[in-house]
Structure 1
Amino acid sequence: MIFLQMSTQVLRSLAVVVAVLIATGCTSMFDKHVEWETVEPTEYPVLTAVGYAPIGSQMGVNDAEKNIMAMKASKLDAYRELAEQVYGQRINGKQSLANMVINNAQLQASVEGVIRGAKVVKAYPVGDDTYATELQLDMQQVYNIYLSTARPQRVKNVRYY
């Protein structure tokens, strides 16, 4: 009886192996050549962003140091705004109720991303205590940077042998 069960299992395994060989024999996985071409967008937008920073609130011993820190902070704020435009913004919210009255409401926003190819168009003081930086991001330049690393492609031609 054990011999009969083993031979049945062997026959089933053999049948599965034969079925797999027949199925893979019908595929054309090894007898075709695929040519790829690079996909290019039809238009390239230019994004702009402005960042602001207060001068008086900056850490520094004197006004010159505070101005430099405000310049850097406004540039970072402009980069954050560009990242929001490119990647979007994640919003997390939370509320709690007590006796059917909202007693705590929280909202948190965050953005994460890498911005390459942006350039400073203008950096200038606004009024007496604010510094502004304007950035510009040409998406054609971003696309060229992307091509140098990723090389996106689509099927150009398939040749069967």
Structure 2
Amino acid sequence: MNRTRLLTTMAIFIAIGTLGAQILWFPAGVAKAYPVQHAVNVMAAVTLGPGPTVIIAFMIGLLRNLLGLGTLLAFPGGMIGALLAGYLYQKFGKTLLAAIGEAIGTGIIGSFLAVPFAIILMGSSVGVFAFLPSFLVSSITGAAIGWFILSRVKQEHLIQNT
């Protein structure tokens, strides 16, 4: 993929993830669930690989924070899920594994890393399992949406396997 096409595709994913935060979210425990972020992570992981997907997750988190649509918790969860989704897809070539990687990366690993992040940067005092339920709900929902969209797109042969 040439550089212009890569940057354009990344910009489209960033726009979808940022605008999706305004349209589709729901309260989930101590946090808000933004499943579009996780769907974008899965779709970007499959189409672009782990590096660009992490950058996309970072940019969506940054824009959501600058627009007042999210919290600093968008960074540890979204970026770790993106990395694991991209890595698993790159290693095994299975869309389902990208979705599982997103759910595990954000829902479990990201929720644990969000605790010190929240304590140090947000002045919050939370327990180690405080974010686990809400991160899992959000990431599993979004990963399922991303996996579903990719399965339909691949069925129609609109994208190629990388």
Structure 3
Amino acid sequence: MTFKEKVIAVLDEALLEKPTVFLIDLTITDAFKVIIGIDGDNGVVLQDCIDISRAVENNLDREEQDFSLEVASVGVGSPLKLVRQYKKNIGRTLIVKTATENIEAELVEANDLFIILSWKAREPKKIGKGKETVQKELQIPYSDIKEAIVTVTF
């Protein structure tokens, strides 16, 4: 079993004990630096990072392979990668990049196939001069999303 396979096995076991926390990213460098990025259905607290770190640290043998370990939550500005992340961010504003456009809108629905965004736009009136505010909605399959980031508003 390779070092990476051992890390994955230990990490999978640690995540089973924390069902609301899930893996976003796992990187193992050539120098055996293990970098784990996690997220949670209700966010990630420091204790989640500590628990995952301890579980990995205590179940790998440094005599067999010396390594360094870093466990952190993915940042607010990090792109969404999993359907589970979209579902937990319903009601928030996203910036979604597709091949043809960038849309900043509220995420109103996320299922296993697509997301639905909703926003208000100013468009020319159908009758007469001037503009009117209209409510727009767009369904985007995950396969069309190049990048999606949650915006932070203060």
- Task: Using the calculated result -24000 for helix-only ellipticity at 222 nm (-39500 (n - 2.57) for each DSSP H run of 4 or more, over all residues; to 500), pick out the matching structure from 1, 2, 3.
- Result: 2
- Note on the structure: For FRET efficiency 1/(1 + (r/R0)^6) of positions 96 and 112 (r between Cβ atoms, R0 = 25 Å, to 0.05), structure among 1, 2, 3 ranking highest is 3
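Out of 1, 2, 3, which one gives 1.2 for distance in nm of label points 7 Å out along Cα→Cβ at positions 40 and 144 as computed from the coordinates? Display every interim value, and only then the final one.
Numbers: 1: 1.2; 2: 2.2; 3: 3.5.
Label of the source structure: 1.
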- Note on the structure: When 1, 2, 3 are compared on volume of the Cα convex hull per residue in Å³, the highest value belongs to 1
- relative contact order in percent (Cα under 8 Å, 6 or more apart) gets 26 when computed on, of labels 1, 2, 3, structure 2
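We did not get these values from a lab; they are worked out from the coordinates using the rules stated. Computed from a predicted model, the values in this text were never measured in an experiment. Cβ atoms are built from the backbone, for glycine too; each structure is taken alone.
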